[in-house]
Structure 1
Amino acid sequence: MESISGFQIANTIIPNKVVLAPMAGVTDFTFRLLCREMGAGLTYMEMISAKAILHDSKKTFALMETSSGEHPISLQLFGSDADIISRAAAMIDNQTYDFLDINMGCPAPKIVNNGEGAALMKDPRLVGQIIKKTVMATKKPVTVKLRAGFAAEEINAVEIAQIAEQSGAAAIAIHGRSRDQFYSGHADWDIIAAVKESVSIPVIGNGDVVNGKTAAAMLTHTGCDAVMVGRAARGNPWVFREISGYLQGKEGVTNTNTLTSSVNTHPNTIETTATKITVNDIAAMIRRHYEEMEKRKGEYTSLREMRKHIAWYIVGVPRAAALRRQAVCIDSKAKLEEFLEQLIT
């Protein structure tokens, strides 16, 4: 059994080995707050455009909101121009985040087609330039998030990881899928192990960690310093408590309904025996999620953003299909309360 004791990036100690992945449109202030309360040791913000920072976008700066209790936290930039990324890093150096992460793993076509995200892995020379210039421009430790490679026949994560370390990166997170896999198939934990073996800086493993047993299995299989949880956390902030509990040798608590469709995505996965979260627990979390979001984004925006979160929260619950149809029509607090009443009855 792996220990839950933490790890360290530069001079910052992460209290445990469980990390919330950056997810566009998901890991905003409110969702990070819930995941932190449930046991995430390190959280990542949504990825932020370096160009938008230079253009002084108010919407972009709003994404950087943090609280005093949210540390450690990582701010992730995306871009493809070393000068633009480094200038953006200098502009936000006084913001209250702990690490500056450079996105080299996003598979989304609109990002990749601009030469950003996972497309950077096709140009190792540019990777080195971006990291070196950014390290020189900021006092924050610079980290990098990678994929296994751009395509199945172009697996070069070890090369990119070594360049990142040589260029001054303080840590690496690696998703064990190539860009052309997106999120299909199985994550290759062997490439994560190879990256860990090839560098001396901390490595965070990402891909197919959905509960305590898969987290422990990845730590054992790869030797990585921590595990990163992405899609398995959507609608399931309890997953961090379950993983933390499992790694401490305790029976954790998770929303096993949420994990039903993904729990067997990796050959090392073993079914969890953790206590189920009840529909009352889910309803209470949805209400809390909305109330915290409303404080920052207002009623109109929050109700509409909550629709996707609700769809994730209710995966696997009785009458989920009918409840989803009801959820997409929520446009008032009254309708939200009516939905929650339907959920628990």
Structure 2
Amino acid sequence: MSEFIIRAFRPDDLPGLSRVWNGCVEAGETLLYPLTEGYFQRKFVDTPGCEPRNLLVAEAGGQVIGFAHGVAPLTFRGGRPGDAYLTALIVDRARRGRGVGRALLGELAAIMRRRGAIRLLISSVNPVNLDWRIPGSPGHDHNNMPGADAESPGFGFLTACGFAALYREVAMYIDLSGYRAPEGLEALRAKLRAGGVYTGPYDANWDCGFDRMCDRVGSEYWRDALRTEIAAWKASAPNADARFWADGRKPAGPRVILTAVHEGQIVGFTGPVDRQRSGRGWFTGICTDPEYGRRGIATVLFNDLLRAFRQEGAAFTSLFTGEDNPAKKIYLGAGMRPARRFALMALPLEGGNDG
């Protein structure tokens, strides 16, 4: 007879789940935050796409000794057919090495196979975003992990269970109180301006195109972001000028977007400039039209972004980039540092039907 059982989650499991989860946090095995009842409810129950049958508990002798949580395919906006997601898999430190983790993973994989999944991912596309603490920072955090923590003790377990790293990313971080513009930045801006490329906040009175850039980079996400932010400026401040840092004041109205403009076309973009409640400077990403690459546009825009974050009152910012992405040079040059490595991981599953 097995010394443990795998069963569905019950509300009275919460104290045991907290104990197991927080034991890992206190031991420094994870960057995740301590578990509270409200946090668990918000993340693992109330998030769209979460279902009770996808939350499994390992029990031994009437005690919770571990749990696994996943999200099935096609249960949330943005889900791709065949992709299911592993959110968390945690086992009591005193109960490891007895097959509990593999049993939880095996049962969750079987559930996902019956629901048509062909692979189980550890990915930022999972609708359940887990907040984590940035190591070496004064309590700063990021609101989502992009994959498995490659520097955690559990990474080797995932690999041993058949997960493979599809893509590796590094988290970059900067405490904005120490930001200083790199030498030569304004000379680079002047060089771009001499070539007809304006860099800075987008003016609400302009009517620049951006579809050509978005077509070339193949990003509907950035197209939607530009369309939304520009429309917001036109709707609420049709005569406003978004340029604001000459006198250090924050503009009224919608969020500022930073652009590179050439001959009536947006050829580079970052923003919108925003600040999260945690004090983190938030933005959707940074983009340059491939035909305008290698001119320093992204360098100028990214440093403008950090300066705008400071004026917005942000204390820090963080981002993810590919481990081999050349853009890392821009972030390093602006004073960011690598904070943690992560991996998008996948476990192949045999397809099936929901029974």
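Every number here is computed from the coordinates shown, using simple stated rules; none is lab data. Because the structure is predicted, anything quoted here is derived from the model rather than measured. Cβ atoms are built from the backbone, for glycine too; each structure is taken alone.
Given 3.5 as the derived value for distance in nm of label points 7 Å out along Cα→Cβ at positions 140 and 324, which of the supplied structures 1, 2 does it correspond to? The read-out comes from structure 1.
Ranked by distance in nm of label points 7 Å out along Cα→Cβ at positions 28 and 236, which of 1, 2 sits at the highest value? Across 1, 2, distance in nm of label points 7 Å out along Cα→Cβ at positions 28 and 236 peaks for 2. Looking just at relative contact order in percent (Cα under 8 Å, 6 or more apart), which of the labels 1, 2 belongs to the structure with the highest value? Once relative contact order in percent (Cα under 8 Å, 6 or more apart) is tallied for 1, 2, the winner is 2.
Once Cα Rg over 2.2 N^0.38 Å is computed for every structure in 1, 2, the highest value turns out to be that of 2. Work out which structure the value -8000 belongs to, where helix-only ellipticity at 222 nm (-39500 (n - 2.57) for each DSSP H run of 4 or more, over all residues; to 500) was derived from one of 1, 2. Attributed to the structure labelled 2. Taking mean count of other Cβ atoms within 10 Å over residues 132-139 as the measure, the highest value among 1, 2 is held by 1.
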